Structure I
Amino acid sequence: MGKYFGTDGFRGEANVELTAEKAFKVGRYLGWYYGMQHEDGHASVAIGKDTRRSSYMLEDALCAGLTASGADVYLLHVTTTPSVSHAVRTNEFDCGIMISASHNPFYDNGIKIMRANGQKIEPEIEEKIEDYIDGRIPEIPYALREKIGSTIDFSAGRNRYIGYLMTIPTRGFKGKRVGLDCANGSSSAIAKSVFEALGAKVFVINNTPNGTNINRGCGSTHIEALQNYVQDNSLDVGFAYDGDADRCLAVDEKGNIVNGDHIMFMCAKYMREQGQLDDDMVVTTVMSNLGLYKALEANGMKYQQTAVGDKYVAENMMENGYAIGGEQSGHIIFSKYATTGDGILTSLMVMQTMIEKKLPLSILASEMKVYPQLLKNVRVQDKEAVAANARLKAEVERVAAALGSDGRILLRPSGTEPKIRVMVEAKTNEICEKYVDEIIEVIKEEGLVLES
């Protein structure tokens, strides 16, 4: 993790950690860096943003920095993160930028940078941007005269992405009653039109963004609103997106939550039946539920685990040619169609699975039994000292042996805070509670806890 950039870009509270000045410098460096790769010095960069009030301020700052360094900027306006990725890949831009803090509250914001293939930018470039922001790189030259960049309206790029999504399902959705929770975010401008074009009867909530209501009591992080809506309106299925629509969770016709692990399992199973699951492999992070792994194995499929973060899932998939991967939170990647998590695409793939299998979502998801899972965070003085503690290691090994094949234990350091996450999965909640508390007690006894 860098000083500013984490697993999902540069994120922080607008005008606190993430200021217009820093955004300007991000633009300055990117415009210069990619411009150096062109004889005429003109890089081309696509920018999209979500509905946060501060997104407009940051867009202006980034545009100023980019054009001052000679880059031409193509504005997609309010759109989704995966639409920026699609635009970059299909229009040969040098890079793409999405202004969003995803599922965070409206006062946070972020800058996600994508390379030419639509995946997240290399850590080496993020490090150079940080060095430039903090003055560790000499000032870079401004573009002059005809070398100064320009801004171009590129709303057509978003429209092309909408059209692309409409071509993916092989069957229409006629007769299906579909609920969409747009989180008052980016999907508000896209999702409804896609589902209507495919013939569904669409019912939409939380699609009136005002700059401050993004993710507020709605979307994939507050899915209870959609659960009630699906039941109250007798819908066949509901889909909840986050602020920038790169993740999706579902609600079945009975109002039950269908998370990313469920979605990966049932889509992977369908893809395998269609001969579309390369090497019978699904890529997950270490935080996926044990129930997913058991369901995959029971159906003749394999899995690989990565560190937490959809960027690591994407890297594994692209390096090995795998077809599906993702996170429990709903970041799902279908590599045939996209190089990043795409919430609307995910909902289309769930719909296709339901229609082709002629089964309701509750039946498709029920084959994966979720193991009880408990995660507690412990504030610690030194995360490396925790990882190296011999007694704690021995205690973790003891718990792992006691759980056997019917559970697992995981200790994971937070990427952004002085915390260790202690997670146990087991047959019952009581077993989870018992072993999590035992591990935390050892952390305390070893004097590793950060006292408040």
Structure II
Amino acid sequence: MTKSRPGTPANPLRVAIIGSGPSGFYAADFLQKQTDLTIQIDMYERLPTPYGLVRGGVAPDHQKIKSVTNVYEKIAVDENFRFYGNVEVGRDVMRADLLRHYHAIIYAIGTRTDRRMGIPGEDLPGSHAATEFVGWYNAHPDFRDCEFDLSQERVAVIGNGNVAMDVARILASTYEELATTDIADYALEALAKSRVREIYVLGRRGPAQAAFTNPEIRELGELREAEVIVRPEDVELDPLSAEALATSSDRTAERNVQVLMRYSTQGDLGKPRKIYMRFFVSPVEILGDERVEAIRVVKNKLVRAEDGSLRAVPTDEYETIPVGLVFRSIGYMGVALPDVPFDERRGIIPNIDGRVFDPQRMDTLVGEYVVGWIKRGPSGIIGTNKPDAQATVMRLLDDVRSGRLIDPEAPDRESVEQLLRERQPDLVTFDDWQLLDMAERERGQPLGRPRVKYSQVHEMLAVLTERKGHLNPSGD
């Protein structure tokens, strides 16, 4: 008897999505919109909690952005959707297992680490990846035990993107500004004792090339006890930047420059914390005997590259800035999954239009796809992942029509769940997550906070055991 093409009630199209951040949920959403197909979606997440960087990366004082999880929740409660949390692909489940159980696999694992600067002194105590600090203040279990010496008065933040802005803003915020957010409770306590007074945000190119958004740079000027200081000479546009602004249809850079110009003319506001926005500088060495004591930078100038882009090249001018703490935020890098092709240089899964590409075979892999930052690199905002995910799912649907899918041995959901229960008895379902979500919200309520997060996996599992025990006291 010939099997029917996947996508019918009798033979549902089985899709595994690895990762539960925005790109994974947007891929699931677009699949669910295919009303002519019966599609069962299983989403895997190595943590017990869903939502990826929305939970673990978006700054705690950006609650409006986090409300996007309301959309993801509607996707997750669909009867043909399953969430398998606390299950790590490469540890509990291997790629070979996925190939045995699914017609298609979508990798949505994001980019978990920072790019390194590759300069002397980068590994001195006091020099950190921004992802460590962001994960720490967001109660991410991977970074719960990180330590940062906030007794230092001067800090350098390397980079000009939104993450760099978040790091600078959190360092410059008061206890009162953070106490109504979902920042990790231990981070709130540590930041309340912080002695940081000067924050140097260092960008290798000019103000017109900064990657932060308009709201991010404006927010720095709205802090209660911190002011932004920009030197007038740093916002004088060079001819190449002026030409680029005049010919671009994107007004973001123009508005950024306008905000920075306003900062450059506002004078000393007398606030105790200062955020120095510096441009056209690149770190060349982190100085110190036993820990970070200063950072040496080279001054840059802009040139037009052969491809037409504007690039920063070093001059022969140098400067040393005394700092005791350094956070590098110069871009994220992906981490390889076992048995899945990976581009070490770019930090992504190699692909052609979202289809995973195997450089050894010089061909795309049947039924394997990639979305989000692990597909294209760390660019754009949360919403950018929606059209990106849709584009990949369109390729998957093309392959459904042409029959170019994995032919799994055991595509039924029951066999998958049996395997998962054997490999990971502490599997977390979406119903479990909703119990944990409720527990966090209840912890925050008496404090006037949206939630107080659990930051360790064993804590989360213990809470779930207790809550489920209350729901089912008989243990049946």
For 22.2 (mean projected area of the Cα convex hull in nm², calculated) the corresponding structure among I, II = I
Out of I, II, choose the structure whose coordinates give relative contact order in percent (Cα under 8 Å, 6 or more apart) equal to 21 when calculated.
-> II
If FRET efficiency 1/(1 + (r/R0)^6) of positions 189 and 309 (r between Cβ atoms, R0 = 25 Å, to 0.05) is computed and equals 0.40, the structure in I, II = I
Output -12000 (helix-only ellipticity at 222 nm (-39500 (n - 2.57) for each DSSP H run of 4 or more, over all residues; to 500), calculated) maps, among I, II, to structure I
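Quick note: the coordinates plus some simple rules give every number you see, no bench work behind them. Small disclaimer: the values here were computed from a predicted structure and weren't measured. Cβ atoms are built from the backbone, for glycine too; each structure is taken alone.
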